[in-house]
Structure 1
């Protein structure tokens, strides 16, 4: 059992985010292929984003289930989330949800990673066996000293509305109708994301948004959740970005291996 002390919790709230975190202003770059500020030219937009062009372990990737290696040492992710206040923010191309108080996190290899923010991509950035899904949620985590980063990816197919997004719809509509860039949320509950933390793929990658920092532990959940078409449309509309897609192209594996948890018994 992992016990989070008051000191540890207060520490993550008080420390500044690492400079390797994703940029909070996405307006300088775009997702339009061929554009001067498009994905293939992100490294030219800002000198500190050089990894977007020179990195060898970039994200997202296509995850081939047949080629993934079952790693018996991978256990279920220990999730330590807790309901918390937060802030919805349109960063330019996506909607970010940033906790304004301790929202917990997860444990990997004995390290505690606190969730610093979550955001959505449409369509999904990662693909499974070559298939991209309508939506992907990224939850960005870092250790208290800011030296290590880990991101989880939850993919969605169209179907029943997502319970987590359902609680945010009112706030997203206000952002859309009043052209607000930020909206305070009194309570968000990460457990309503219905994550199956027992089954996932893991690989060494990067942030998929500039500055494309490498050395990120990626955990992409195998279970595909559902989201309604109306919820995806609302996410797009709330960004005031003309509903454009915001998924980075698939990056080369460059010899990387993708680990997989052992499949559950029927």
Structure 2
């Protein structure tokens, strides 16, 4: 699934769709747009505008305004496993963001949701695997604080509430929103903390170090285009060695998720 850096990149693409009057919406994909029947999302968007693009963790949504200038529902957009957003101008030139070829010219059926603006441009959810999701007023109340915004004190407070492995706590979106499997492995590796350490046993110094490296890992991943660019990610393999000390990388399962760590620097 996309993690916070990928969703933040998509949110920045979405900003190019703001304040442009909507003249048509294709919401006919009943799976991607569930539980809304075809036409329901279109009925509240056509004539109006998208006014602001937001993100908390992996959740992304737009504020909307209707044709009369009144506030409308939030439009939630989820990328799924491999979806991405495309925003174009009238000549079908991308207005910004993701440089990957979307293929939508040759495979328009993979455009699962399309918003057309009065200037001729479009916002498209391109999703070959059809695992994305579009819905009105998505519920984000259960999400914890955003991983990019949480303070060291806030992280310490949330980790100390459980004896579960620290990696499992980081992956719990109710604890911190936005951290996925790769980002958790990268952050714990950078902080030299074993993923299986009980979260409530980390001392203040360790949590502060974890927080600093979470900030560093997020900043780097957003700048470079995704969590796959992390320093340890390419070494998460059977013959992998720690890129910092050269010790073998170890594989196991922590919190039900496939996990890699340095056998020397992240030993219990």
Ranked by mean count of other Cβ atoms within 10 Å over residues 132-139, the structure on top of 1, 2 with the greatest value is 1
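Relative contact order in percent (Cα under 8 Å, 6 or more apart) was computed and gave 18; which structure, 1, 2, did it come from? Provide the component values of the computation, followed by the final result.
Values: 1: 26; 2: 18.
Structure of origin is 2.
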Candidates 1, 2; Rg and Dmax of the Cα atoms in Å computed = 20.4, 63; producing structure is 2
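One of 1, 2 was used to compute helix-only ellipticity at 222 nm (-39500 (n - 2.57) for each DSSP H run of 4 or more, over all residues; to 500), and the answer was -4000. Which one was it? Could the numbers behind the result be given before it?
Working: 1: -4000; 2: -7000.
Answer for the origin of the read-out: 1.
We did not get these values from a lab; they are worked out from the coordinates using the rules stated. Predicted, not measured: the structure shown is a model, and the values here were computed from it. Cβ atoms are built from the backbone, for glycine too; each structure is taken alone.
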